Every structure is written in C-alpha cells, then in structure tokens.
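S.K.: Several structures are given next for inspection.
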Structure P
C-alpha cells in the first residue's frame, strides 16, 4: 500500500469515528482516559524496552543530550503520563457547554455552544509523552486524532499507542478514535496536511523547519507551536534575590523545553550587582554564555565558556546549556528587544515596581507574560489544563497553552417556540 493510500485510510477512519466520539457521554470519555492510565501502568516494562530501542538509535545517530532527554521514558515519566490522563478526566467537559444566552427582540433565545473541531492532525518530534497528552485532550474534547510522531521515537510511540487503543476499547469506543501513523516516511506528513476532506485542523510541534514546512504546504488550518525564545528581564526595581532565583530556574530546570529562558536581559543599573552572582551560579551548571560587550566586561572573570554574542544569538532557541546575555538601558529597550527578537512564547519581568510591570505585561507581544515568576511555569499542567497539545503563538482561535477549550469551537444555537420571522 502506498503512503498516500495508507494516509487516506487513516483519514477515512478518523472521520467516521469523530462522529461517534463527538456524541460520546462525558463518563465514557473519562472511562477511556482512566483505562489508558491503567494500561500504561501495566505496560511499564514493555514501554521502557521500546524506548531503549529509540535511545540506542538516537545515540548512534548522534542526538545531543538535550534531545535524548526529551526522548527518554522513565518510570517517573510514565507516572507523569498517567497523572496527566487522570487530571484530564477530572476536568470539566467543554463539549455541549452553552454560554452567552440572551433574548432577541423577536422572542428567540440565542446562545453559543461548544463543539469539537472534528479530526485533529498532530505532528510532533522527540517527546513520546506528547502521544498521551494529545490523545487525552482530543478524546476529552470529542475530537478524533491522527498522530504523527518523529522517527526517533517510533518504537516508544507505537508502544504508547497500544495502551491508548486498549483504553478506548475498554470504554466501548472505537480504537480508531486515536491513530498513530506507523510509517516514518516524510511523505506521510505531506499527505496529512493536505487531506481537507478528512482533517479539520493541524497542530505541528517541533523545530522551525517542521513549522515552516507545515505552514507553507498545509491546506488545512494550522495551530502553530513555534520555537520558545523566552526572556527574563531584570528591571531597575528588581529584588536581587528573586531575580537570581528566577534567572537560575528559568534556564537550568530543563534545557530541552520550549519554556526555558534563552536570553537574559538586565537593566544597566543592576548589572554590576547581579550579573557576577548569576555568573557564579551558571558556572556550576556549566552554562555557556553568549555576552554583549557590556556584560562581557562585567563578568570578565567567568571561568566557564563565554563568547561574544552575535545578532543571531538574540533570536536563537538553544535548547541546550547556552544563554545569551544583554545589558539594556531600561525597560523600554528590553521590551523593544523582546518584541523584535523573541518568538512571542513566554517572557518575564522581575520588578517590585508594579506600575512598570503592568506596562511590560501590556506591551510585550507574547502568549504568556509573567511578573516575578520563572518562564518554566508556561506549561499546561501549571496552568490547570491537565495537559497541553502545544503552546500556540498565534493570535487567532487559540493562544498560549492549548488545552480542551482550544480544541473546540463554538456554534450559535437558537431556541424558539414556534417563532417565525416576519
């Protein structure tokens, strides 16, 4: 069977099952999620064995440690996937919710009802846990899903997919409600993003090249999850202790995630005081610093690797123990820098001046803007979504972490009692 025929078959199955899932009672969907969690628990050893195959192949292919970290499945990771499923099961079901009810002069009653999008195609790389996150959110929001993971996680994704299918069947739903593409042929992506008769929306999660390809070639609406060039700005009025803790956590908690800080901006009035302390901490984590001319002079004694930053560094998502550092004159310069070089993902200000912080929040054009908090909080779990299908940097339909509501739309509903229009 050709790749085109195979993808058409997946699309037809997804479309057929989407009508079943869209009408499924909340309890049925929740039972499926809980059964998936049980299946993952029972399949721990087979999941880790499948993951070992992917890790060995990744090491042989020269994947960096940050990418291997994203790929790795551990007992703690399985626990997190199970917790995510159970949390989504506990969330309110948005499907069928009616809001904005009002009476019109004609006597009809008008409102808006939340409905599933239909069939969601999700393309992602490296992280096998995305298979569970995507499946759980799509099921709870009443959407069928076609998932296409990266070739580097092929064995892991298929092992997880078996647990997802088991959970669906246990709850009395078709296994085809969630289908994981089992071919690594890149042509499958090209087919998926152009199957307008079957797929209603595409969600790509990965590097810039993947996002660029999907955005250019897709004939289906796209919810983009772009790169995370996140910033922390330490203001003139920052509390030094808060600033240091936030700047360390935002960078070092995990390197290979989209909410990690990639650029540190600091007001000139505080640089002499705070930068040396941060440099000492970053040295312990073996962070490579890409420094502007002024910051290079301030921490000239830094014993770790440091080089002069280039213009390219300001717009780079490293996903590695690398950090660009720039001293700015004031908050307006920081805002201009973030809006020019950032990816509109997540940016934070550390300041005790609430008026300035509110201005920063209003003027920084990102999907999440934070005051006195680490960028690491930009996450579906932390936002109470249970899981996320991605962090959208778009401005239409869904922005920021995309949870259940981001996977639904609204339609107008009208209630009458024999009303006719004159």
Structure Q
C-alpha cells in the first residue's frame, strides 16, 4: 500500500505533467533525447525588481562576495573532479562502493537517493531560488541586464524534476572582463554551498539541542536489507524492515554502538539472539563481504528514537514532532544544497563549472587551444557521469521490474 508521501509525489508529478501540456506552446523545450529526455523553460519576470533593489543597495558587498565565490568555485571544481575520477577507479576495484552521482527523488527504489516528498519539494524550491537569485544578483551588481527569470523542468518522458533559472543578457555578459563573468557563473553554486553550511549551523546549534531534550534513543531500526544474490542473515531470519532491535544476546541495544559491539564480539556462523519491538529471532551470522573474518548481519541500520513520555504529557505530540520534522528538513537542506552546489561545479558543458573553466582556459591558452582542452575535459568527465547515471538508472529499472515480476507471481 502506498504511503501518504508517495501519493503526494505522484499527485505532484501529475499536476506538473498537466501544466507542461497546457503551457507547451509557451515553453522553450530542448530535446536531449527526443520525446524521452528533455529540458523545458517557462519564462517570467518574477524577482527581477528585488534583484535590482538589493544589487543597488549592497553593490560593493555583492561584488566582493562574487569575487570570493570564484576562489571557492575553483576549489569545489577540483574536489568534485577528483571525486568523479577516484569513484570511477573504485567502480572497478570496489563495485559495492556508493556512486557519487545518482537520482534524488521522492520515491524509494534501488539507485535513488530517497528524500520524502515534502522535504524534497521544499529543498528543490530553496535550492533553485538561492542558486538562481545569486546569479541574478551578482549580474545586476555588475550592471548586466537580466532579461527574465522563471522555472524549468527536467523530463524523463514526464516532467520529474522542477528547477528555476534567471537569464542574464549573454551579449552584455560576454563583453565584461573575465573576472566579472566568472563571479556571475560561480555565484549560483557558491551560494548553495554557503546556504548548505548555514542550514547545518542552524540545525546543529539551534534545533538539535532542543530536539535532543525531547527524544530518547530506543533501539536500532532495520532500514533495509543488504541486497545480494543470496539472502543475508537478517532477511533470512525473517526480520522485517522497520523493526527496532532492542536486545542482542540479552544485551540492551538503545544505540547503534551497542549493537555493533555485540556483533564485533561474534564470528561468522555464530548464532545471536536478537529481540526487536515485534518479535525475537535466532540469527546465524554470515561472513562480512569486505572482511571474511568478521560476522555480518546484512542489514542497513539507523538509530531509532521516540519522544519522551514526559514531553508528551507536558506539551502534547504536535510541537515535539514539528521540532523533529524541522530538524530533518534542515539536514536535507544541508545535504542537497551542498551536493547540488558542488555538482554544478563539474567542468562540463552548460554547468556553471564548465563555463568557469572555459573562461579560465581562454585566458591561459587562447580561445582555440582553450576550447579544445575544455571540450576534452568535458567529454571525459561527462562520460564518467553518464556511467554512474546509467548504473543508477539500471538499478532503478531492475528494482521496478523485480517488484512487477513479484507482483505477477
């Protein structure tokens, strides 16, 4: 049965699809793979007056922050490029290592970084507004005209990921000195990275202390099974996803560390008695795939918490749950702002990082040699990204197909 988050995500995508169909004549659509993968833009003038006002009032500050963003942008570019190359090497030496690139969607499936729908849609909106507003603000601080703003959609048959954009006048932008152009390109991803750390600081120093006062740790939750051609012990023993482990061999396990300590004391083929909030299981441990001398449960685990009874008695359930919801939202805003900000610095094609490195190569090598090297860098890193996206898409489709076959059977 579908949960509320999934139903809301499906409804949102349905509304988005209807909107795109109704506004199709006003959309600027680029077919990346005809009728399968496309990018559509809907132009407006939203936010342009605010950009003008702030750029005029705080011009010097915005300009200096934009210049600092260039430095931060190139550091991020080096970091993400190294991560992509090292992850490609790991793909052949450690195939089980997580991919650095994948889909971030409000659906649970193999190959997807799952974000609950309401966190997902709020995060996408915040990320897009921060990113594009920063581009427009720095452009206006340098007196570059911003022609339009608006929102966009990345579609895979149907529109699946909403986005936003601002559109500086390209002719005016290209006439500016390289430093000014670089500051405009770097503004978007740099602002996302800064916003990500701001959300982390708010979560860590304002919300987390309050949240820790209202919750208690009550066990270790089984988040998912580790997938393999043969079932691992947790799944084989019949333990269910969502159950909370409370004891292991009569040792209380309120924290993940408690359970880890018990498992570390065991050897492969040892039997451990695990008690959850639902039942009790005799689990024969397996060999750890990464170290065969260590015992292995074969489940992804996460800390389980509950609101203290005393807090519920004094304040009810709504305020503590709202506090926990806000904390989780801030964590997702941190992760996604940071991740998408850094990804935008990959030096390929139309991404901000691509435009930055193209300008830098023009300055160092001239346009002809610079373009040639920029093109080769883009092709190399683009192929790496396509490999990881392809693996992610394959995992998604395999998971969907597996569920369909299981349903048919």
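S.K.: From P, Q, which structure was mean count of other Cβ atoms within 10 Å over residues 277-284 = 13.8 calculated on?
M.R.: Checking each candidate, the match is Q.
S.K.: P, Q: which one has mean count of other Cβ atoms within 10 Å over residues 29-36, as calculated, at 23.6?
M.R.: Structure P accounts for this read-out.
S.K.: Sticking with this one: Mean count of other Cβ atoms within 10 Å over residues 69-76 computed as 20.1: which structure among P, Q?
M.R.: Matching structure: Q.
S.K.: Let me ask another. When mean count of other Cβ atoms within 10 Å over residues 61-68 is computed for each of P, Q, which one produces 17.1?
M.R.: Comparing all candidates, it corresponds to Q.
S.K.: Upon calculation of distance in nm of label points 7 Å out along Cα→Cβ at positions 53 and 357 from the atomic coordinates, which of the structures P, Q produces 5.1?
M.R.: P
S.K.: Which structure, out of P, Q, was distance in nm of label points 7 Å out along Cα→Cβ at positions 21 and 333 derived from, given a value of 3.5?
M.R.: Computed on structure Q.
S.K.: Work out which structure the value 72, 54, 43 belongs to, where Cα extents along the principal axes in Å was derived from one of P, Q.
M.R.: Label of the originating structure: Q.
S.K.: Something else now. To which of P, Q does the computed value -19000 (helix-only ellipticity at 222 nm (-39500 (n - 2.57) for each DSSP H run of 4 or more, over all residues; to 500)) belong?
M.R.: The read-out comes from structure Q.
S.K.: When distance in nm of label points 7 Å out along Cα→Cβ at positions 93 and 229 is calculated for each of the structures P, Q, which structure yields the highest value?
M.R.: Comparing P, Q by distance in nm of label points 7 Å out along Cα→Cβ at positions 93 and 229, the maximum is at P.
S.K.: Another question, then. Of the structures labelled P, Q, one was used to calculate P(r) over Cα pairs in 5 Å bins from 0, in percent, for residues 37-108 alone, giving 3, 11, 10, 10, 12, 16, 15, 10, 7, 4, 1. Name it.
M.R.: Answer for the origin of the read-out: Q.
S.K.: Still on this structure: When Rg and Dmax of the Cα atoms in Å, for residues 5-196 alone is computed for each of P, Q, which one produces 18.4, 70?
M.R.: The read-out was computed on structure P.
S.K.: Suppose you compute FRET efficiency 1/(1 + (r/R0)^6) of positions 101 and 165 (r between Cβ atoms, R0 = 41 Å, to 0.05) for every structure in P, Q: which one lands on 0.55?
M.R.: Comparing all candidates, it corresponds to P.
None of the figures in this text is laboratory data; all of them are computed from the coordinates on show. From a predicted model like this one, the values you see are computed outputs, not experimental measurements. Cβ atoms are built from the backbone, for glycine too; each structure is taken alone.
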